[in-house]
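Derivation of every value follows stated rules applied to the coordinates shown; laboratory data play no part. Computed from a predicted structure; not experimentally measured. Cβ atoms are built from the backbone, for glycine too; each structure is taken alone.
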Structure I
Amino acid sequence: MAGQTRRIVITYFQSLSAAGFAATAISFGPGRIGFGLFVPEFRSAFSMSTPAIGLVSSLGFLGFLVGLVIAQAMLTRRGPATPVLAGLLAATLGMGLVALASDVCLLAIGVFFSASSAGFAWTPFNDAVHRKIREVDRPAALSEISTGTSVGVAMAGLAALAMVLSGLSWRVCWAFFAIAATAALIANWAALRGVEKSPEANPERRWQDVLQIGALPLFSIAFVYGTTSAIYISFAADHMLARGGVPGVPAAAAPALIFMFYGVFGLAGLFTDRVKDAIRLLWLLRLVMLAGALSVALVAALPGSWTGLVLSAGLQGLHVMMTSAILAFWSERLFPSKPSFSFTAALLATAVGSVAGPALAAVAADAFGAGAMFIATAALPAATALLLRDRHAREHPLRVAAF
């Protein structure tokens with residue numbers, strides 16, 4: 001019997017890790033960053049203005065926000081399989097619509113569904129891993145799942161690079177993304193069908209539990225991170241391409257290279273907890289905010305050089321992946337009895353910034369120029385880093401009302 005139990009545990013570790021890796025690779029790869037990666041192609045194919053690009057990008061991040069809210073309700077009522085499968089179905093549908101889009105309206109609908117998959121796919125795996133995998137194996141499983149984000153971004157960039165070098169249409173890339181999303185959907189159905197829902201007490205009081213003054217630093221960091229990263233995803237590649245790309249490669253390859261370096265450097269997120277132990281949470285927060293600020297500033301300062309591209313993309317990947325990891329463990333430390341829900345609340349703050357950021361940035365770029373917009377964006381995380389104090393980086397649990 002002990003041997004049988006051991007085999008079941010190993011099976012869940014392997015199946016949930018692989019399924020989660022596939023889900024995050026699709027949803028946070030082409031699902032979340034795909035529009036920004038292909039903005040130059042969309043601008044040309046649909047004659048899109050900068051405000052229109054900002055609006056469609058914000059609509060995609062609105063899908064992410066909606067997905068988060070629906071996923072939490074599904075997780076409570078049906079278990080982790082339902083939201084994850086719904087997200088991958090949305091990714092398949094959305095990517096297929098983008099591949100077939102004949103106008104901006106269909107493109108925007110496809111982007112909305114594609115990006116919504118990121119809201120559905122992440123937090124349910126925290127629940128599944130917590131209940132189905134031994135405590136000693138959980139960090140490894142969650143690390144493998146989170147690695148899917150970086151790999152998905154890098155692979156989406158590689159697909160875009162193949163498009164440029166081979167002369168393929170961007171529609172072929174999006175058709176390939178839709179096929180990959182279908183494969184991930186099937187794999188996740190097989191892995192998650194045996195994972196039942198977890199009992200949840202007093203769900204109607206949970207928002208009151210997490211929306212506390214003591215959690216304001218967590219939500220503020222999440223908002224700034226969401227705003228900065230969404231503006232970068234939406235406009236950095238298009239701006240570097242407009243400045244002629246980088247020497248030695250076709251100018252059209254610049255967006256692909258940006259997101260390939262973004263994904264590769266993002267693997268640094270796997271070491272976030274070790275860095276935090278070495279320098280404390282306060283300094284880690286300051287460093288990731290400064291990395292985000294410098295990344296965006298470099299888009300304006302050095303848009304036509306390899307130094308600017310690699311440093312900007314690499315710092316942005318580090319900023320995004322390490323901040324995501326911070327939000328995951330910080331929310332759990334503040335609300336240890338509600339790890340999945342508190343992380344969802346932090347991601348909602350991220351999503352609000354992601355929705356507002358591109359739309360406002362597009363208006364600013366149209367009025368004052370893209371360079372000024374990027375500098376103003378960089379000022380947001382820079383100011384956050386300067387304002388952070390020890391009292392903002394506390395990790396002790398906050399009090400949750402008893403019933």
Structure II
Amino acid sequence: MTATLPAPTRPALSRAMPWILLLLTVFGPLSMDLYLPALPALTRELEATTSIAQLTVTACLIGLAAGQLLAGPASDQYGRRRILLIGVVAYVLTSLLCALSPSIELLILARFVQGLAGGVGIVIAQAAGRDVFDGRELIRFYGRLAIAGPTAAIVGPMIGGLLNVVIDWRGLFGFLAVVGLVLLVLSATLFTETLPPERRTAGGIGRTGADLKVLFADRVFVGAVLSQGFVYAAIFSYLAGSTFVLQEIYGLSPQWYAAAFALNSSGGVLAGWLGGRTAERWRVHGALFVGIGITAVGCSGLLLSGLVAMPLPVVIASLLLLASGAQFASPAGTTLALSEYPQMAGMAGSVLGTARFGLGAVAAPFVGIAGSMSILPLGVVTTGAALLALGAALLTLRRSPVAVAA
């Protein structure tokens with residue numbers, strides 16, 4: 001692996017900064033699926049087919065991936081704060097455009113740009129955290145991100161369902177614009193620059209290519225990124241398929257479906273915290289493999305349920321294990337990917353985020369390939385993703401264990 005230089009003295013950190021970074025991690029995933037409870041009404045109002053309306057989800061996922069790939073290197077060159085403020089302003093404007101869209105085609109385009117803007121917050125939070133934290137503090141911080149981001153994606157439909165009682169789908173996008181406006185005010189007043197000019201990179205596209213060459217030559221970085229990408233593919237497949245599995249196959253009411261979602265959300269929050277603590281106090285590699293193993297057990301349960309009829313508790317337990325394992329593995333995977341690259345944290349974070357959301361966008365549509373009354377595609381896709389995550393994680397064993405400074 002190419003040797004890296006130690007990071008210079010880190011900038012002072014205000015008490016509010018960690019909370020701002022957590023909020024920045026949330027608003028992208030929240031945008032992805034908060035409006036899903038109103039998707040049928042949206043489809044009818046805009047006179048679209050179901051498959052076309054679902055492209056509003058796919059467009060946002062692709063935008064979240066691409067936004068991180070663009071914003072990470074840009075923040076390495078121009079600083080975190082400037083890129084962040086541009087991204088949040090764009091998020092507010094595109095959320096309003098979504099709310100006012102007169103056609104499904106314009107909505108799909110607006111959702112892609114909204115995803116681009118949302119991706120800025122995710123990668124800036126990861127990179128800024130790498131700027132100001134190290135050792136145990138860095139692992140602890142990534143543990144918090146592991147709780148915040150995926151949990152936002154999981155609880156988004158629950159929040160949207162509650163809001164949809166009083167506002168329509170346009171109102172839900174208006175709500176996201178208000179969330180973006182609040183984040184803009186907080187970012188403008190409380191987010192201080194974490195990457196001073198002397199630590200920024202230069203060189204444009206040529207430097208970006210050189211940085212990518214360094215990253216992809218490191219098999220540990222590649223293994224961590226791919227393992228996280230495949231784990232997130234399982235998570236997004238779960239998000240795409242659980243509604244049909246629990247409501248249409250097992251007949252849960254919307255209220256009981258929300259309760260099952262709440263159970264998984266609670267388990268994911270606890271697992272993300274435990275994963276961070278395990279990586280911090282035991283071994284980063286150990287936490288990664290334990291999390292992927294838990295995910296694989298849950299995915300296997302779904303595969304078995306697709307082959308042989310299983311009672312509802314088995315399916316709910318499998319979904320819980322899938323979501324919990326993914327969040328358990330996230331702090332370790334993020335630490336392995338970013339800890340060695342303080343001088344290009346934005347670039348490294350953008351590649352990681354692109355893998356997570358990009359592979360999720362690819363995997364999610366396949367869970368409905370056999371229609372809404374079969375669990376088997378969900379089981380096959382998630383189990384395959386878990387096995388690929390395990391194989392990728394094996395690549396991380398070549399580097400010496402990440403040192404955890406006190």
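Numbers for the structure displayed
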{"read-out": "Structure responsible for 9, 24, 27, 27, 11, 2, 0, with P(r) over Cα pairs in 10 Å bins from 0, in percent, for residues 160-335 alone calculated and labels I, II on offer", "value": "II"}
{"read-out": "Which entry (I, II) yields the derived value 2.6 for distance in nm of label points 7 Å out along Cα→Cβ at positions 144 and 392", "value": "II"}
{"read-out": "Structure (I, II) behind the derived value 1.2 of distance in nm of label points 7 Å out along Cα→Cβ at positions 240 and 320", "value": "I"}
{"read-out": "Value 24.9, calculated as mean count of other Cβ atoms within 10 Å over residues 16-23, assigned to which of I, II", "value": "I"}
